[in-house]
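Structures given as structure tokens follow.
Here, each number is a calculation from the coordinates, and none is a lab measurement. This is a predicted model, so every value here is computed, not measured. Cβ atoms are built from the backbone, for glycine too; each structure is taken alone.
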Structure 1
Amino acid sequence: MKRRELFRPLVLVAGFAFLYVPILSMMIFSFNNSRLVTVWDAANSPTLKWYAALFRNEQILDAAWLSIRIGAMTATGAVILGTLAGLVLARFGRFRGRTLLSGMTTAPLVMPEVITGLSLLLLFVTMEQLLGWPAGRGVLTITIAHVTFTMAYVTVIVQARLAGFDDSLEEAAMDLGARPAKVFFRITLPLILPAIVSGWLLAFTLSWDDVVISQFVAGPGSSTLPMVIFSKVRLGVSPDVNALATILVVLVAAAVTVGALLMRRQEHRREREIQLAVAENK
């Protein structure tokens, strides 16, 4: 019995160590004074010189700003389209074309990125030849390509949230005279907002992290941050890349923590409002 009790925490610790020890080692080596990323200079470390070198590197800074812009636009577009698709699949029951719509929205989840990137490149080239739009490859084509596969994740998240949704709240509001649009914005949307926020964050992360599809649809002057880092890695990792990765890890951890706290606070507030409404009706 004691062995079984010790086995679970040991497996948990081993799993977390497997995931986070490499990240911690990378963060530690970002303060290394040596130009060799795998050799620790004990005499002159720790140092912040690679962080200073990072903020003087215009190529990385421009690529990071471009990735932020593309990620924000991608996440917003994916949330709008994915939320609409999730609502249709969860609320409209059986209709003609439902199977086709469900298959088309979830296909990017299992489609290899090489095939997705190549097909989108051929699509953009054909559209430019026939319609003259889009004119070349750049930020617009990258954003459209990222929305294409990230909206599938948002659709799945929103549809799963609506599957366990309590329809009695909407029915009660409509019985009291609220119009469907008001019911959606006052009741449905706030209740599925955590799923929408989660979908936005996931879409932003997927867009920020993508390399394969971006390589196909990017043009001159539109290299995203992962593309720049990947090109540097092939030529040899420089210590300023460790500094960049450390900053990204800290920012992502802070954003996830703040988002979780805000969603928990909103959930508690909603539960109190429901309890007060139930108490008033008794």
Structure 2
Amino acid sequence: MRENLEFWLVLAVARTLGRLPRGLARLLAGGLAFAVYWSFGRLRRVGVRNLELALPELPFDERNRILRGVYIHLGWQLVEFCRMTRYTPENTHGWMRTEGLDNYLAAQARGKGVLVLTGHLGAWELSSFYHSLMGYPMGMVIRRLDNRRLDEFVNGIRCLHGNRVLDKGDFARGLLTAMRTGQTVGILMDTNMTPPQGVFVEFFGKPACTASGLARVALKTGAAVLPGFMMWEAAERRYVLHFGPPLVFEQTGDEETDIIAATQQCASVTETWIRRYPDQWLWIHRRWKTRPAGEPGIY
């Protein structure tokens, strides 16, 4: 009963926001986002704590402005997801574009597979969808939703133009197969992990347990790794899917040392992008929840 209620509620919201003019839909989604901001104090406190840890040099008012911006962009992303079934290459022209596509095409041409380093930054749902809409479908590593019907609905939209989902439960085997057949897979690497799936690296100056799967697969297969983030560029008033230059991982012969170094590289690149667009990252996630042995909890 609850599963069906959740599904029909989400479907009703999706249909409503999908049919309204974008400006009005954004306004309504922004209002919903701020209702969440004021109603869910725990999420707000996590965001405040994370910003204190990561950006202590900023004034209190500026950190609050960033946190409010997070909710605005989450509302906008909800609108985009609800409208994605209507998007075509023609009607997205002019307010979505790609920058650094040559980086992606060169990586793809190597034939060893491409791992796109990404995160919960900007319009992460729209990024892979837009990439497939432009003729470059890719795989996405995701965690299945508990609600089966909702999971099928969401993944059906994600995969409309050839994208495919890789379940985290079959993460390693799925990635290795994809790289050996020259495919592209996007991996969100900015969430809290626990050992042994994660290793501790520096993130905003604090040890953060970070997924090491991308580094392990890249070092094993020789797959190309490049950052890819779709950001709302306020000056242009459009979304831009940025592909950065490929990362180069050193191989010293010490496997674990190389994995930690490569994972640190990924975390540092992600941090650089977050610092450029601080109000578009998911600060309300407990990124530093897992602590090294003997360290007290942060939250």
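For which of the structures 1, 2 does the calculation of Rg and Dmax of the Cα atoms in Å, for residues 86-237 alone return 15.8, 45? It was calculated from structure 2. Upon calculation of Rg and Dmax of the Cα atoms in Å, for residues 14-149 alone from the atomic coordinates, which of the structures 1, 2 produces 22.3, 71? Going through each structure in turn, the value belongs to 1.
Looking at FRET efficiency 1/(1 + (r/R0)^6) of positions 118 and 166 (r between Cβ atoms, R0 = 30 Å, to 0.05) for structures 1, 2, the greatest value goes to 2.
Thinking of 1, 2, which structure, once percent of Cα pairs over 28 Å apart is computed, gives back 39? Working through the options, I get structure 2. Structures 1, 2 were shown, and mean count of other Cβ atoms within 10 Å over residues 142-149 at 13.5 was computed from 2.
Across the set 1, 2, relative contact order in percent (Cα under 8 Å, 6 or more apart) reaches its highest value in structure 1. Tell me which structure, out of 1, 2, gives -16000 once helix-only ellipticity at 222 nm (-39500 (n - 2.57) for each DSSP H run of 4 or more, over all residues; to 500) is calculated. Label of the originating structure: 2.
Once mean count of other Cβ atoms within 10 Å over residues 174-181 is computed for every structure in 1, 2, the highest value turns out to be that of 2.
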